[in-house]
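Bear in mind that the values in this text are calculations on the coordinates, not laboratory data. Remember, predicted model here, so these are calculated numbers, not experimental data. Cβ atoms are built from the backbone, for glycine too; each structure is taken alone.
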Structure I
Amino acid sequence: MIYEAAAEKYKPTYKIKYLFIAEAPPEKKEGEELRYFYSEKVEKHDHLFKNIVEILFSMKYERSDKKQWLIELQSIGFFLIDAIHTPIPSGLSDKVIAGLINDDFAYLLEKLKKLTDKDTKIILIKKVVFNSLNGRLRKLGFNVINTEMLNFPSRGNQTQFREKFKELIIKEQISFPKNEKAIK
């Protein structure tokens with residue numbers, strides 16, 4: 001699958017320290033470039049990547065540097081996967097999406113067992129992902145560190161995402177290079 005191949009290229013080599021779980025990869029529309037977190041060239045709608053990089057590194061994100069930022073995220077043990085491993089159509093209700101997350105849970109669980117250990121910090125992104133997975137993953141012993149959902153940073157939710165993500169980083173004492181460009 002194209003999404004897994006794109007992500008695999010930037011999977012941390014040694015250990016995943018921080019695993020983000022988002023909803024699902026975006027649909028690839030005919031004639032468009034693949035708009036995905038791990039796509040090296042995304043011309044628009046790359047809100048999640050942009051906001052994560054700007055918060056973690058206190059830097060202004062430039063699209064032309066995306067490949068270098070992907071390498072930097074990989075080097076610090078950062079990885080992102082989706083709760084649903086295939087794209088879903090836009091406009092579905094949270095109830096339907098929660099059902100899809102539930103249907104894909106065995107697949108996600110196998111992936112988590114391969115990618116994480118007891119120290120891997122898991123961050124759930126988007127309300128439906130948080131509500132569907134938080135309790136289940138905690139009961140299974142996974143280290144979910146957010147105690148409230150993080151909004152997906154699009155459609156006016158960028159400020160909420162940034163504020164909650166910053167609070168989480170401070171609370172968890174997560175530190176990354178600041179004030180100098182991390183890209184070599």
Structure II
Amino acid sequence: MEFKQQELITMGRIGRLYGIKGWVKLISYTNPQDNILDFRHLFARIGGQWQAIEMDQGKIHGNGLIAHFVGFDDPDEVKNLTGVELAVPIDELPALGSEDFYWHELIGMRVVTESGQYLGIVSKLLETGANDVLVVQAVEGSVDGRERLIPYLFDRIVKRVSREERCITVDWDADYLA
């Protein structure tokens with residue numbers, strides 16, 4: 001079964017071979033990293049096409065993760081999976097509360113100040129340790145054509161996020177670039 005990229009969300013990728021029984025290192029993009037283990041039925045981008053793949057075993061191992069996939073028991077077969085992206089359909093992600101958002105939902109949203117100045121769109125998010133940061137890319141019609149890094153601090157700086165309007169309202173001075 002083939003899916004369009006926008007219907008899937010990348011959760012991680014397959015790392016190098018681990019052992020001789022088809023196990024692999026698993027690089028997770030989820031937070032916490034072991035959340036990827038909650039998804040047994042994944043899609044792997046093999047040869048440029050998304051293909052169904054099933055993780056029959058997975059576990060925390062040291063500071064990382066290891067996993068085994070159905071039908072990949074031989075180390076020679078598994079070598080072909082090295083570096084392959086793993087994804088799940090977006091609609092299989094757990095539902096979040098009204099004030100919680102997945103990063104992929106925020107990317108592409110318009111960012112405006114409380115006074116109505118248009119700053120641009122969210123091009124990506126950064127994880128800094130202290131708090132996440134919105135990278136706001138200036139686009140046509142934005143206030144001054146400069147990229148901004150805005151801390152994602154809900155209620156303090158981020159005042160409102162509207163999924164319906166695809167807009168984030170921030171308490172941020174357009175002159176402050178951070």
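Miscellaneous remarks
- At a computed 4.9 (distance in nm of label points 7 Å out along Cα→Cβ at positions 41 and 113), which of I, II: II
- Structure from which 11.4 was derived, mean count of other Cβ atoms within 10 Å over residues 97-104, options I, II: II
- Entry that produces -1000 once helix-only ellipticity at 222 nm (-39500 (n - 2.57) for each DSSP H run of 4 or more, over all residues; to 500) is calculated, selected from I, II: II
- Label whose coordinates, when Cα Rg over 2.2 N^0.38 Å is calculated, return 0.97 (choices I, II): I
- Here mean count of other Cβ atoms within 10 Å over residues 17-24 was derived from just one of the structures I, II, and that gives 17.2; the source is II.
- When volume of the Cα convex hull per residue in Å³, for residues 57-120 alone is computed across structures I, II, the figure 187 traces back to II.
- Among I, II, which structure scores highest (criterion: relative contact order in percent (Cα under 8 Å, 6 or more apart)): I
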